[in-house]
Structure P
Amino acid sequence: MTYLNDGASVVITSSAVNEKGFPGIATYAATKAAVRSLARTLSQELIPRNIRVNVLSPGAIDTPFFSRAGASQEQVDGIKKYMSSIIPAKRLGTSLEIANGFLFLASDDSKYMMGSELVLDGGVKTL
């Protein structure tokens, strides 16, 4: 971590599934939980240099992922409809909402957060 300036802010991306059990994504969820753990450890190691390490954990976000993966528009619409139905907010998140989360964690507005996680998932973790 010698490449980081003292006082830096590091934001690592995890996922809201890092604590939830969803069938079919065990490996993905495990890697996201490992990222969360890494951030906690790095945060403790870098505190003497006043470097903050935090995690942003997005839930389902409306991006072109499924269409770029080869799904038809009808399939994409079906996936988005299903995902929206299981999210308490009843919608997918937006890229702007996630960007604002990153900006918050990178800014001095979050200077008291160290080794913490910001979850932007429309309430999925509350289920």
Structure Q
Amino acid sequence: MGETKVLLIERKIAVSSFLPSLIHKLGYSLVAWVDNGKTALELIQKTKPDLLLVSTQLEGEWDGIQTVEQIQHLIYIPVIYISHQKDRNTLERAKKTNPVDYLLQPLRDKELEIALEFATFKKV
């Protein structure tokens, strides 16, 4: 599990400040943290992550779901969404990208641990 690389795509520093240490504590490697979709798309070619942990709200012109759609045009990488949004429209949009999970914030350690484990199982 220690070799599994996670790319964190999250705009909120408050959320992302505890996520890197939690990801590491759970035995995963955080390859990078970015706050927008275009940078994430560029980094995927360089870092080759195994999993994506994506906020539905990002900086820049793409939200998290649009970012995942752009990534999926190039490569399949299992996705776990993290979000405060629980409206029907956002959930329906997210479902179309076939994520491993959709976790509501505030995140619980055990929920993230289980979601990461399932995402690792789904990587190609």
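Derivation of every value follows stated rules applied to the coordinates shown; laboratory data play no part. Bear in mind the structure is a predicted one, so any value in this text is a computation, not a measurement. Cβ atoms are built from the backbone, for glycine too; each structure is taken alone.
Suppose relative contact order in percent (Cα under 8 Å, 6 or more apart) works out to 24; of P, Q, which structure was it derived from?
Comparing all candidates, it corresponds to Q.
Any idea which of P, Q comes out highest on mean count of other Cβ atoms within 10 Å over residues 31-38?
Sorting by mean count of other Cβ atoms within 10 Å over residues 31-38 in descending order puts Q first.
Taking Rg/Rh (Cα atoms, Kirkwood Rh) as the quantity of interest, name the structure among P, Q where it is greatest.
P
Using distance in nm of label points 7 Å out along Cα→Cβ at positions 55 and 71, single out the structure from P, Q with the greatest value.
P
Given structures P, Q, which gives the highest value for mean count of other Cβ atoms within 10 Å over residues 23-30?
Largest calculated value belongs to Q.
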